Structure I
Amino acid sequence: MNESKVYLRALSIEDSVVTYQWRQDEVYKQGVVSQVRYSNLESERQWIINSIENHNKGKEVRLAVIEKDSGRLIGLVYLTNINYINRTGIMGYMIGESNARGKGYAKEAVLQLLHYVFQQLGINRVSANVLATNQRSLSAMKKIGFIQEGILREAIFRNGHFIDLISFSILKSDFYE
């Protein structure tokens, strides 16, 4: 088995300087499902603080993706909307460093996150939505083993036109097959 080229760690407030820079990248802006809303470093810093608080309260798992060779922060991976009764959550990720994209780091980070939430949190089902225009993420979802469940037609309005969202999920039993 190949050794992972990334590892996950808890977020720190200092990460906001790097994550804020990522959010200025046009490629990043075109690939994310959520609205682009972080207009300054202070709002990004507050977002990180809120993410850390929600993580510590068990409301979400939001982790930094670190490139092993360089030790640099290259992305984020997360599980939000955690429902401990139904054992579900919604996953997302981003590789913010442009020169770290296309190297399989997102796949490695997602695999580590899934293993953690299935084994440590008892989650059974993880879902994810991907923009129909984000070919790299669509490919990654399939390689990881996510099953496409449907299409949310014209769910996102961006740059003057609507974009479909592709809905995926993976079950704990699927992941460990």
Structure II
Amino acid sequence: MNTSEEKNSRGAVETMNTLLYSPVVFVGIGKKDLDIITVGMFDLFSFRRPIISIGVTASGYGYKLAEENDDFSVDFLGIELVDKVVCCGSKPESKVNKFEACALTPVPGFRIKSPKIEECIMNGECKKIESFEKGDYIWFPGQIIHGDVTADYDQNRALLRRDGIFWSIGNQV
């Protein structure tokens, strides 16, 4: 039975910290100067019209790229790529080719001009719909217009993150 007497009162941040794990995603972006944005804010916005959204801070280079481009790929990582997240997340975005520096492979999209990341277990090609500010982030919803999933896809291999710690389903990485 869930009554208010049985629940613990918490502050806003404590409440947010009890949420489930989030997938770790890269965003492949750019037509000429290809880049990778490491995104901590990602959400599903709609299923019937498949829309996912990425959240970036307005002060980062990723924001500039997302504003300048009409499309992007959302690339989901497997647990074997945890070192690539650390590598991409630690590079100054505008000064380093993260594909080269982190040994990742850009592949052309089928229906977008931005690259996908070959090593990822799932790729979603997205056409940017709009951008808007909510809270600390600028959100860029994109309609998924094509997707790829590895032949041996297993959701238990998906790389997740919570409180700065990497996980797979049920296991710390």
Structure III
Amino acid sequence: MNETIELDEGILNDEELDVGSLNHSLIQARLTSLLSSNVQFTVMVELNLSTKQIDLSRFNLKVKDELVPDVCVYVGESPEPDEDIDDLLTVSQMPDLVIEILSPSQSINFLVRKIKAYFALGVKSCWLVVPPMTQISVYQQSNRHKTFDLNDTEIIDEILGIHIPIQQVFKKRNIA
């Protein structure tokens, strides 16, 4: 079978470079689990967020109409499909928190540009997780952040009142 794949404008989407890894997947699962323990939070992974309301070209992101963060957190009300629709492919309601986890094929610069776009879309808080450095930067604005590492006891997000033990995010895997 001969298959041809057309790329929009011949440019490989930066999102497509996010192929993940073992550490990426493990950290994504741990953060999702830790955040889901708070009953006020609705936590979702790989959710397609509509960006039609702003022009993403100013952030130099080669994406069209959506961004896909690794983890999204909604405080209180989260998106729901209409009664007549079973599911939503893209969500226009922005989450309160977006978490991006650096994968081996991504650059930090690309993820920082995404964080700037998330703030322009109305997201309240963004985290940038860098697994090789065992660091998490919590952004309160696109140009203001605090970085936590294993010298800290917990990750603190003052905007959303989140306190998570950083050791639980970066703990070594148990090998039996």
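Values quoted throughout were computed directly from the atomic coordinates according to the rules given, and no laboratory measurement underlies them. If you're wondering where the values come from, they're calculated on a predicted model, not measured in any experiment. Cβ atoms are built from the backbone, for glycine too; each structure is taken alone.
Using mean count of other Cβ atoms within 10 Å over residues 67-74 for the comparison, can you identify which of I, II, III gives the largest number?
On the way: I: 14.4; II: 19.5; III: 23.0.
Between I, II, III, the highest calculated value is found for III.
Looking just at percent of Cα pairs over 14 Å apart, for residues 75-146 alone, which of the labels I, II, III belongs to the structure with the highest value? Show your work: numbers first, answer last.
On the way: I: 59; II: 67; III: 63.
Biggest value here belongs to II.
Can you tell which of I, II, III yields -6000 when helix-only ellipticity at 222 nm (-39500 (n - 2.57) for each DSSP H run of 4 or more, over all residues; to 500) is derived from it? Spell out each step's value before the answer.
Numbers: I: -9500; II: -3500; III: -6000.
Checking each candidate, the match is III.
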